[in-house]
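Bear in mind these aren't lab numbers, they're just calculated from the coordinates by the rules spelled out. Keep in mind that what you see is a predicted model, and the values were worked out from it rather than measured. Cβ atoms are built from the backbone, for glycine too; each structure is taken alone.
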Structure P
């Protein structure tokens, strides 16, 4: 009897979950039909595909202007940037939860042994304390590099970012600042992170003047942009796409080099449609651009925004004036996502040049799911369908 009751309860819970995730579909049969139509509808296929990447990584060309290179994945390029900083700046310190032994993603592995426990050290599990301590270190004149173990847990420190770090220079009339503060955090979906390990919170901080928010697309960009954040005289938040830590491999310069902040990068030129993304989604856009060329004969220009705040409106608008169409994609929920800010700015500046409505392909307005991740992620098929609609508009 008890076993039968458990079966009934589990069935009811499953139906409720399907109804909720499918955007309020009040017919459970209709929701289940959505699952049946999915290419990963069977439990066996779901088990096999759950951890498969939803993107193809496109490596950057080997840099030729920054000296010798070596093969690195993204987390190794982060380690290399931190190593360069500790070696050249005797005031630099790295701290956060578990960073002393390398961190959960191994980004600081070996640095404590090389530079000592006074420069690379663990903190209590307290994000507000980590960022608050970093502000104090930076105000005192040292270089503070803090790690939040997952971007999903950055919110306890939100007050420290918004009301302290971002406003320190303004409220003191530029007599004091905490510009030597950089906060790193693993960011974005990973394929199995679910509610608390897959979020993309960049838009929360994009509303706060005084901060810089940066997201790289690969190892070469990650090292150069992180070193620029550390050198910048404003507090910076550096979000690292965790799914790329090992999946992204490039030839990366071993010495320090700096890539400009607040400057978007045109990673693929085109004439018919502009695509804007950042982080992992850049690689989705590049794959969609190739699909559009092959299947529709459409030439797409792909732009990696790189810096979310302050963002490069000039590069984006110049591209839209040329192509007449704009598609923006990010993993975060669509409502209030940074794509909305880009859409508004481009509509104001380029209205008479637009050949089709600006389109956003983003996450749904739900918490990031687990079982239903394939439905949530703005993958190449959703983006390709958006391109088709825009071209036929």
Structure Q
């Protein structure tokens, strides 16, 4: 296979894959301090890996209190999961919550010393098709440059990443369930849904103005405000808190599209979709929570993204509001993080053993109920 090469911010200009669909996105993260793009991420440094005709972002992270969960295993499993648990109504909720609190006192901070492959500082990462030899070569490269670091692959599900998951299994990476995700991939099924037809009627009757690729630069602060209302204030402070610099950079990034919903000239709803290799996802979504549910802002944002599903395009709807997404033709899949820890690192064995015990409980819960 072709050589695998690691680039830092100082030598990324040597990369020749300027036409790669992720080049401009990766360039943004290598040209800026990461906290300038994601305000609550101050514990990581970005790199790029080139192999053949593919290019991916790699994030080297360490522990720092209060970090966003895409760069912190502790935040993902001991903070974010506990917050999600509080929103559910399952048996043993108080017992599980107590177990999370106990684990936080046991699991060492060093567990966050990890290097993430294909981590784009968003909730849902999209991956190319790796061969087994490429995964092996990437591992050798990362072990050379980041010794004593756990290697992590986020956002793995059997619908999109079955082959990669099999390669990771062969190489002794351990799976850990992270969340429930929903994928819409059958346009004809989607269009037959009653809910889709109702959303179509809503789109025709709405008094709001729907604008695709509007003048985003004039609304960057408002976009951050709408996103933060939903994902930071309502859901969790450890969701990525993007900055206006990030939004401005995304207007020039390849394969991104902004959709805005306007009440006169007031932006009241927004999505930024990002697509790669026939799959699109929505890293940025927000709407004005002061408007009543009956206004249907979230329904409209979802509807106009679902319209893009066809034989060549899949919509990865990420996690949350599962019943809503299932009613619109999406299918449910458990999503996993795969990791390979450093065998020689002291204090890891017990921590990862405890997390695997927790993993089994979370898998059972996920099979019983859609969130």
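Using the calculated result 21 for relative contact order in percent (Cα under 8 Å, 6 or more apart), pick out the matching structure from P, Q. Going through each structure in turn, the value belongs to Q. Computing FRET efficiency 1/(1 + (r/R0)^6) of positions 147 and 283 (r between Cβ atoms, R0 = 30 Å, to 0.05) across structures P, Q gives 0.45 for structure Q.
Of structures P, Q, the largest value of volume of the Cα convex hull per residue in Å³ belongs to P. Which one of P, Q has semi-axes √(5λ) of the Cα gyration tensor in Å, for residues 163-250 alone, as calculated from the coordinates, equal to 27, 16, 8? The structure behind it is P.
Calculating FRET efficiency 1/(1 + (r/R0)^6) of positions 203 and 363 (r between Cβ atoms, R0 = 41 Å, to 0.05) for structures P, Q picks out P as the one with the greatest value. Given 20.5 as the derived value for mean count of other Cβ atoms within 10 Å over residues 195-202, which of the supplied structures P, Q does it correspond to? The structure behind it is P.
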